[in-house]
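Nothing in this text is a laboratory measurement; each read-out follows from the coordinates by a stated rule. The structure presented is a predicted model; accordingly, all values stated were derived computationally and were not measured. Cβ atoms are built from the backbone, for glycine too; each structure is taken alone.
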Structure P
Amino acid sequence: MAPPTPRSAAARAIGQAAREVLELGEVAAARRLAAEALALSEQEPNLHSVMAGVLEAEGRHAEALPHWRRALALAEASPGHRFNLALALLRAGAVAEGLALAESRYDKDLWRSLAARGSLDGLRHRIPRPGEPLEGRRILVFTEQGLGDCLWAARWLPALARRGAVLSLAAPGALRPLLEPLAPFATVLEPPDAAARINLAALAHRFDAVLPLMSLPWLLGVSAPEAAGLPWLHPDPAEIAAHRARFQAAHPGRRIVGLVWQANPESGSGAERSVPLAELAPLADIPGVGLVALQGGAAAGAPGFAGLVPGLPAGEGPLPEFAAALAATDLLVSVDTMAMHLAGSMGHPALILVAPSAPGFVLGPEAERCGWYPSLRLLRRPAGEDWAPTIRRLATRLEDGKAF
């Protein structure tokens, strides 16, 4: 590789400054720096990536897409640029192209899965590809990424079984009760604890193929946002009734609205996607509405406000119990997090509060409806605003009784 010229070195330095300024939330300043860097050098892939990130922070996703494309064109071997473009394409609705590019995620250092690090490397040739016959093949499907990602992809497990594959599942204990009923699995593997991982290489002799869960729609040829396979999650009716009785005792005669306000704090976009709990307090004053807290994780113990009652005595609880509590509400109001996927997987009505710079790929950049989850409606916070105006719009919808 040729050494950088003074011009390209200056462009890289300015681009790095743009990235750091963007992380501080100074979007306008970051855009000026990114534009200055690109004016010095159009041939630096990372500069296009920085500009794309700036444009997305401004909610200008359509303008960001060409920069994601250019970054990959300049660095075709980069799994990071390939995956960034994949997410942008999926958000834009270019599903077939996005899913194909998303297969690059295995090469990313930050790829998370139930497979032990490195144990997939020698088995890439055993990941089935679209169009390959599946009849009779012994396939080990294993979970990856976050809980919400797994819930989104789970809908295609029955379709894979219908192709005649002999399926086995590797899933953590939290997900196993939800996923196991979806298909006639020959084997279900579960690590002994939350930190353990499955050594795929040691299991290779037992299976003809291995398949990360989120590769299912790519393998099956999904080409557009679809609601096929929904609803697939059906909580225990007795548990739903028990939670419903408890909620109605706390809020007699009111519509029960569940609240989830914080996304995973370990996610890079978790803070941007989250809503400060105090900003939701005005919802407690809406006549005929009773609020229950369905927040899990560390935020479950945050101080609430008058009128907000606990949804579960011990926070989030096991996923089947959490799903039953969610199903016992009339409506979920949530940020983009696992609870949203649970509601969509059950066909339960939900209003999702969407940040402009960090919409998950299932939410897209503009529409009020979600093609992947028809039971969701999306309330988008405009770029440049805080959450308060969006919460006022939410309150108006709840007051009018026209959340949908």
Structure Q
Amino acid sequence: MHIFFFTDNFPPEVNAPASRTFEHCREWVRDGHGVTVITCAPNFPKGRVFDGYRNRLWSRERMDGIDVIRVWTFIAANEGFLKRIADYASFMLTSVPASLFVRKVDVIVATSPQLFTPCAALIASLLKRRPYVFELRDLWPESIRAVGAMRNSRILDALEALELLLYRRAAHVVSVTQAFRRNLISRGVDDDKISVVMNGADLTRFRPCPRDESLARRFGFEHKIVVGYVGTHGMAHALTTVLNAAETLRDDPETRDVQFLFLGDGAQKEQLKSDAATKRLSNVVFLDTVPREEVVRYWTLVDIAVIHLKRTPLFETVIPSKLFECMAMGIPVLHGVAGESAEIVRRDHAGLVFEPEDDHALATHIKTLVRDPDLRRRLSDNALAASRSYDRSSLARRMLDILERTARQAEPPATDAPSSRST
């Protein structure tokens, strides 16, 4: 089977969509299938093309057996709604013509959150007369409303109408949470064509490792208990909550050995750094995003992980993928996300849950874990044991079964537009 995957994030980018797509595609290649990914020049989240790449009209590479086509896009940093829309739309406009040069496709997949990627996949599926599958990673544009990034309701209403069209025209929808599935059913999408394949972790990469002492010395973390936030610093993450907890604990004698680590980039990072400087938070360190192959080394610095999103009903449907990476590495989690993901933490006894944006509760939980190293060890052991249920390889095969079934149910492929296969 030849799987054609549309995504605007792919390695060497290190965000959750890039990791999930790459790890699934790699597993499908290992199972003997052909996989072509169409994406753009890596630039997330700073809006700068990574070293070794150029924003060309068309380029090709091969990555772990995956054929990767990169097309030109309007590149903008992860900030400013109109610039981001231009970025997303440009990918649709360049990826559709490029798709004509990929032949003998059996099934087409597109991943969200933004809708222009599945738009491109739908157009390609019509041109090639092959089914397309919508991988639902986020309820977009509802998430734009949730964080207040845009207030023009007419535009958002139009995007929501497009969203429903894309769900209904998809041969199948693969959701990453049960809550997303329930949302779609409540809005009239046929429940028979919605499956759930949760996020997970690559257990060959994310596993318990001793602290990288050279990194610890570089950042002054020797003999420190490191409370770490790793990921995007955006409006949705409300990381002022973590800064406020750091301020509360800075002068507490019980937590004098606690160091806060913020690793990543995003639209709110500079403001967070400015706030930390104003508050004179000597117990806070900010680091930029690191290459994919370095991520695990930096995770080894973290004794307690913080996962946090803004308090809004929408985010009760979200399961942050970093939860599974923490579990796989045996890092206890302080989880400030309500809903389905909090239930996972409680059920698996992988950490402690607090209400989103409650910095007092976060500070209290940190003190609890600092006082009780035995509790930290128990949570770590529980997380590690539970992580086997979220093995990315098994989840990739579950999604592969869906793609194979979808391809079998479709009509035999029509002849593609005349071209030579580029993969």
#### Entry: If volume of the Cα convex hull per residue in Å³, for residues 27-186 alone is computed and equals 137, the structure in P, Q
P
#### Entry: When distance in nm of label points 7 Å out along Cα→Cβ at positions 11 and 219 is computed for each of P, Q, the largest belongs to
P
### Task
Work out the source of 18.5 here, i.e. which of P, Q gives that when mean count of other Cβ atoms within 10 Å over residues 155-162 is computed.
P
### Message
Suppose FRET efficiency 1/(1 + (r/R0)^6) of positions 323 and 395 (r between Cβ atoms, R0 = 25 Å, to 0.05) works out to 0.40; of P, Q, which structure was it derived from?
### Response
P
### Message
Looking just at mean count of other Cβ atoms within 10 Å over residues 227-234, which of the labels P, Q belongs to the structure with the highest value?
### Response
Q
